[in-house]
1. Out of P, Q, R, choose the structure whose coordinates give Rg and Dmax of the Cα atoms in Å, for residues 177-328 alone equal to 21.1, 64 when calculated.
2. Work out which structure the value 13.0 belongs to, where Kirkwood radius over Cα pairs in Å, for residues 209-272 alone was derived from one of P, Q, R.
3. Identify the structure, out of P, Q, R, from whose coordinates distance in nm of label points 7 Å out along Cα→Cβ at positions 41 and 433 was calculated to give 1.9.
Structure P
Amino acid sequence: MTLLPPLKHAWRECICVGRAAEILGAPVQAQLRALQKEIGYRHIRFHASFHEELGVVAANPDGTVRYRWALVDQVYDFLVEVGFAPIVELNPMPKAIASGETTFFDFKMNVTPPKTWQAWEDLCAATAAHFVERHGLERVKGWLFEVWNEPNLNGQFWTGSIEDYYQLYAASARGIKRVHPELRVGGPSSAGTAMALPFARWCREQGVPLDFLTTHFYPMAEYGAHPRREGSPHAPGQAFVAEFRECRAALDADGFVHLPNVVTEWNTLHCSPEGKAKWVGVSDTTRLFSAAAALHYAVAADPHVAALGYWTANDSMQEAGVTSEPFGTRNQYYGLFTIDGMPKPAYHAFKYLARMGGARLPLVPEKRPACAGGLVTDETVTTRALLWNFHEPLSPTESWRGELELPVPAALGVGAGEVFVVTATLTAGAGSLYETWQAMGSPVTLTRLEQEAVAAASQPRHHVLRLPITDGKVRLHFMLKRDEVLFAELCPPRVGSVATSAEADAALAALDHALQYPGAV
């Protein structure tokens, strides 16, 4: 059997949170701990480490500034404690050194250039120096310093020109490298990848350090250019992958083969029911669809990116206002967890994908719906399968029925003649709570019992199967409806409980005797 190329699991390189201040809250901290326990991400990325709510930069009466790190340390100390290597997104502009007062988002991040490039360079240098002093050089060398966020969306995240952004980047790089030349700095954190190659070229021509390249892209972008996908040059579900494949090819062709392309924002957001691009109140990141879409894109983009940072871990972000409903049309619900901390479908999808290590086996049936896919892996002592029946939102529905022939590792005991297979299915109402909430009438506020019902619906449906072994394989039959996901695992042998009640009684009697005090009657 010819093995398939192993996955890099680029998606595990980064997870995102809305902004730094959110990480001070106990609910977000609990969610990040759960992610690290179940999945294990390398980096974490978020906006607004320099926001006024953290109070980093304060103005002195004489016009100079001073730096205050107490709240920043609470954020970054926690992240280091739970195993993250932060991507330090250098923004927004602190009022004390800002050239203007324009802000963006409901939490009002200042998006103007600095009064002087030197003031910004000094802030970047002070930040890097503080992190090195507190966490040690070797640890901070593993962090990434990313300059700003989407400066090519002029007037939104950045009021300066692109040329101004280049100067901001150069000042940032000077400040970071002043502390130590091995600290890593990168950008341009652009919306889309069109800015990537020109920016890399500019850095090369100007001799400005560029250790990694960052870009953002969402499947939704296809619907912005082609409402209802009409006129799109891409097959369903392929525009997202093509964006990064073409970007990587262009970088390689221009001599940037060793420059990592780090995607610091993406998620499963596609379109409104009318087939148009829309950021707010769209359920694509919340309903069952999100699980199959997450798997489709994470696996398909894997060869073309160094990291794929999902935006976001939490629903409690405050870009369009305070999230105060389970779901709805008034905000953004991008998280892997609800505001109540309940897992959403994409969380389970990533949890199962994280377990798909080892050699990849070419055993996924070729006859399947257009965007359906899967993985089968052999980890020596167990075989696992992960299947998803992803549908592009506007495509017709097609179920996927088939059979998997899974090899039984020798460690599972082929001679026994049968093996246990445990499956987990993500479907509406089991692993996907959004549909249950809808069935309740989409209430703005949940009663305690409704919360229990929704929490129960957030858990996948499990089955334990006892399958015969034939010629070293077991045959697993499956049927996946639109956007459903199936995870299956051949269970390794373990020592079972005592076989009979008589043996159990004897064992307990022996234990009871052994625990008697000396001299006891």
Structure Q
Amino acid sequence: MNVFTDDNTAISIKGFSFAYAGAEGKALDGISADIGRGELALLCGTSGCGKTTLLRNLKPELAPAGEKSGAIEVFGRSGLSPRESAEIIGFVMQDPDNQIVMDSVWLELAFGLENLGVPPEEIGLRIGEIAAFFGIEGWFGKSVFELSGGQKQILSLAAVIAMQAEIVILDEPTSQLDPIAAGEFMHMLKRVNKELGTTVILSEHLLDEVLADVDKVIYLENGRTEYCGTGAGFPQFLAASAKGYAAALPAPTRAAMRHAGQTGEAGEPLPLDVKQGRVWLSNAVKSAEARADTPSAAATTVPQTATPSITNPASKAAITAKDIWFRYSKGEDFVLKGLDTEIMCGGLHIYVGGNGSGKSTLLGVLSGIYKPFKGKVIAPKDKKLCMLFQDPKSIFVCDTVADDLREHSADITDRDVGEIAERLRIGQLLRRHPYDLSAGEMQKAALAKVLLLRPDILLLDEPIKGLDAFAKREIGDILTGLKESGVTIAMVTHDIEFAAEYADACSMLFGRAIIANGGAREFFANNMFYTTSVSRMTRGILDGCVLERDVELPQ
């Protein structure tokens, strides 16, 4: 298919509606939007608003079964053949393990090209070019099983670009990546867009890395298009319409919105990332000081809120791990080496670290699922310990969410199911098959199933993966309530903002062991990369800020 037409529109969505088979309502209702050739378009909205459904309908062979109306045109045409779709549209999934099909990096890069019938000599040239562009020459001899999560996601993107796709669609590609890997992936994606002119359509909950660079934002609410415009205009739209989704905006944007009218710069564009936020904050502080006629030194620090310390002598350890060494099989490298950690009773202890650093393995050892090669785990035998694994699909065994929530015990009543569904706002999902849910919905349903067991100690592996800002807040409030009722919680997450907001203690894994411990504020206050956007934005201007609410201008 020749895509080099006079039409500069890559994708035109015209009044498109979609309903899943057997569903009571529409997942998409009259969606209309145009995405120009070479644009970087951001698709956003709360979990369950229809983002994944829309993205999959843009790729014919991935489109779900259901009732459709309206039209989707690609470069002026509808009804692409499977081959045309394969050549023109690339799709990068949320979980790279669901996309990678070969066992070596070289074969994965060649797989799609071979299926398209590209001559062998051209395959070699394309792969060589892609390897140089993405800087992955050193991976060629590796098995895909040796790659970190970030490397796998970059490999998935590289394999799509090797097929010379004109349009690349990505469904929350950074949700499983640590902050540094996520930044590297987004940097590479922006290069693909700017240097190759590839049209990019990206669904993403974390807007900090992308909002400042997008050409267009498409915001969905209840399956409808509520906004289609520029990234710079998106915060103003949310503010003017009093949309709660403003809570999902980058922290620098939220801080500027909170101080609107106080800085004397009404009508000025809002900062969309840390770089713009530092300029805004510096100017805002100077303006505030000039109005108040106060010396600059008065604005160099902010009061620090007390945070529970990991070494609080008044608390006792619920779980203690000493000198833990663990490997999955004899002859393999150790995943954990001499690791020590304590989880205090009634607290929320969050573990952070890069992909492949051993965080999930550590939870497996603490839970008793894995037996350490050396060292010991001390845990109370009279307490109920439950663990939620990283892949929520692993605990679903029934045909409906409601049946799955009852599955563990006959003592779980309809009232229990209704109450937990209301707390997690999944009541509308109870009749759905668990595998038909979005990633965020599935995560909440899995957490509901574990909470119905009423654990004394709760281990959570990435429980907020794929959730929007509102769902994260709901989970945070639930975990806070569990702590207040005496439940001890240990959790792994890549979400630094969540950890800074809700954790009592944090630990960082690196080099197969824990290299840092501390209360949440002290832990994140001095880090350069494993810290919040607010900390990076305010460093040297308003020292001591970790969360958006810490940013206060001098009076």
Structure R
Amino acid sequence: MSFIIKCLDCGHNAPYYPTSTTCPKCNSQWREAEYDYELIGKSLPVKLAGRPFDLWRYRELLPVRNPNVSLSLGEGGTPLIRAVNLGMMLGCPNIYIKDERQGPTSSFKDRQASVTIAALKEAGITEMVAASTGNVAISYSAYASRAGMKLWAFVTSLVPATKMREIALYGSQVIKITGSYDQCKQVASEFARQRHLYQDMGARTITSIEAMKTIAFEIAEQLTAIQGTDGAAPWRTPDWYVQAISGGMGPLGVYKGFREMKDMGWVNRIPAFAPIQAEGCAPMVDSWKKGLEKAEPVTSPKTRIETLATGDPGRAYEFLRAYVNSTNGAFESVSDEDAYRAMHVLAKMEGISAEPAAAVAFAGLFKLIRAGVIKPSDTVVVNCTGHTMPAEPIILGENWSRDVKLPTSKETPQEGLLSALTQVAPERFPKIAIVEDTAEARRLIRRILQSQGNFTILEASNGREGLELIQRELPDLIILDLMMPEMDGFTVIEALRAKQETATIPVIVATAKELTPDEKNRLSGQIQSLMQKGDFLNDEFLEEVKTLIK
């Protein structure tokens, strides 16, 4: 296998040595690997069928001459999961999750660490320095320990203690810096310079970018297996690629992967890129929206999602900006609260528990779909970058658990058990009746409500059944479809308002049709809210529910 390192500033080509971190001609730190794309483009697809589905199946396109299989921890080959419930909720049925939580240390940084450590081991390097907000140091620590290398991990004091302990568990030396992540990187750089040690430089590290592009290769292979080819090329790409970013290394590498596949004729296009940042530290998003060619640094990050608190992205923004613009993509930012809410939605609707940094990507997805930037017909892949943290109290909020006291000796076992269980009985939760003739719509509304709080959900599949249910159970809120068999929603409302015990129960009408003026008049004064189906993720709907059941 042969490859060269090309300078992105002066175009000079040079051989690859891990210890050579700058262009020998112009001293630029921004370089990338190039391969014999014509040869590999023809020969590699034939070889893939007999290889395991992991990162090293693409070894001809990685800067490691002789991959050492003994260093592998099973990196790569993460699943591409269709988000059926999210897709239904958002009205965008082709949403897929690239589940990078399933890497060896539960984050996408395992790709970066595995390729970099393999290259360093090949070059005889035994000691290295890395600055990190958590995940990258954990990954490097795992692979460094396997390779018998010493890692000096510089982290900010804001990195959760559980992550610091995991870094130390692998035998790495943790250096805790009281300051910002950008300051942490400066201290790490000076330490490496004084001791003449190899230092990971994030997006400027050749092996890091090369490792991340394997995400693109896998997505194209997996999407083709799911949807088939589009006829224009052997493999298929999504319409959008969405990922939360701090320094931007991930999307830079993934873009390179799609670009290489296009150059080799494996795919016919590159997806639109949507890098998402936390609002409290969003230098790339803010600069892009201002139309700036260079990023304005954020000197004082104001986000509780510390792993995304890179205030000065440097030239990474310039490259990523060009990629976003060339693919008709979009930068976007979301609040910490949006990210925490997305964590709940993702866990409760898809069974996927992501850390806050990964949830930022999903909150960004919700925002872009609401804004109409991502269309209902688009195929979207979201990178779920990691799950390395237990759920913190700030994310769960209050009342996330309920205590049950076991029977005392004075009570009979049966009496004590019944007494204890009254503390968690569903009857203590607000009752919401969903009256809707479409099973999928009922399931969607139920899942959305369950993702936002504790409710007792009652369901009916037609108007007559719904009226009987409501009169029997007297729910706190009714979500009612208008067009139903047996008895339509208009008739249900009139019957409810005619009886004293049901006359004041609030009703939210959900309809897929545009109502005529006469139909709107029939509802006037009879309901609390009129919602179009497909708008249920809007804050308006959720706030309306919370207000009406108080």
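1. Clearly, the read-out refers to Q.
2. Attributed to the structure labelled P.
3. Structure P accounts for this read-out.
Read-outs: derived from the displayed coordinates by stated rules, not from any lab. No experiment lies behind these values; they were computed from the predicted model shown. Cβ atoms are built from the backbone, for glycine too; each structure is taken alone.
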